[in-house]
1. Matching task: -26000 is the computed value of helix-only ellipticity at 222 nm (-39500 (n - 2.57) for each DSSP H run of 4 or more, over all residues; to 500). Pick the structure from 1, 2.
2. 1, 2: which one has Rg and Dmax of the Cα atoms in Å, for residues 77-116 alone, as calculated, at 12.3, 33?
3. Compute relative contact order in percent (Cα under 8 Å, 6 or more apart) for each of 1, 2 and report the one that scores greatest.
4. Assuming 1.7 is distance in nm of label points 7 Å out along Cα→Cβ at positions 53 and 133 as calculated from a single structure, say which of 1, 2 it is.
5. Using FRET efficiency 1/(1 + (r/R0)^6) of positions 13 and 149 (r between Cβ atoms, R0 = 30 Å, to 0.05) as the calculated read-out, with 0.90 as its value, let me know the right label among 1, 2.
6. From 1, 2, which structure was log10 I(q)/I(0) by the Debye sum over Cα atoms at q = 0.14, 0.20, 0.22, 0.26 Å⁻¹, for residues 5-84 alone = -0.58, -0.94, -1.02, -1.13 calculated on?
7. Can you tell which of 1, 2 yields 14.2 when mean count of other Cβ atoms within 10 Å over residues 141-148 is derived from it?
8. Here mean count of other Cβ atoms within 10 Å over residues 21-28 has been calculated and equals 12.2, so which of 1, 2 was it run on?
Structure 1
């Protein structure tokens, strides 16, 4: 009989530690044998580069349904070589920086379902002219960031999700125009203060027409 994964059982502290390598519980359990954060990040970046290239060659690996299944399959595609829980929703609460924590794990499916409904109502954003498009992107980005469905890898999964979504209407987000620290600050302000103006500025700067 298979034992349950340690991040799925016990109280909050036990599940939190279950994601980490004992006895120090300072580094995420991983499939690459990394014992330190720098080693893990380096391996993660190399393996993600390969999985991104694989996805570019075969987009059908991740069906573009723009819902929770899409996010989970995308996360699994990108992180399957690094984490045993790739594609699984997190089982613990998360915080980042200061202020409010991310959404409680049990509430993630409901919020992502609302995001999926908004995407469907606008025909995958194709019915939205600027500036309505930029405002909708900022609002959806904020909501998915607040959901933060996975224990690690949310940012890269979310950016790829929006790249796929925006390509439906001939757009993209040029992240090289943006400082990562500015994006993190904009997301933090939106989450903690309900103020999306910084995030809207980010979207306005990064949004480009493809082709």
Structure 2
């Protein structure tokens, strides 16, 4: 398997989950139904902060002088920059100690191949949420903030390229590829299950209405 084939396999096998995570209901779930601009920004800031912490912990565990450690450290730095960018849109904010189901899942991964797969799953899921943040602020007639989130989504392309390169380096046999795939699927499904549970708890059908 090649890294490109891997990414396409993850997309295909999680098509339904990714599609629904990219629906307008995703922000409704993330904010507990409070679609005020500040609440949307709070959700975004918490997500960026948690990602930075996860990648930084992985980098420290892998060792900053290893290819994996370097890739994770770079991702942590970029997520910190994303967090600071979102903070610039807020007057006051304190990140939550609670993390999403996806971040909790990622933090339990303890082998390198699994972490790279989990990183890829996180990127694919996060691409969808960034589209919703962009769309939300476009709808709020706030093109500057919409453009901010458009830029954050663009940064994910670089993260995905780095993760692909690292995947090719750390996956030495079928067991490694399987571990990476399981982790990528697991990260996306953790996000999707939380999305479903959040909506159902508010009496909202998580499935699209045709």
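Read-outs throughout are calculated quantities, based only on the coordinates presented, and are distinct from any laboratory measurement. The structure presented is a predicted model; accordingly, all values stated were derived computationally and were not measured. Cβ atoms are built from the backbone, for glycine too; each structure is taken alone.
1. 2
2. 1
3. Comparing 1, 2, the top value of relative contact order in percent (Cα under 8 Å, 6 or more apart) belongs to 2.
4. Structure of origin is 2.
5. It traces back to 1.
6. 1
7. 2
8. Computed on structure 1.
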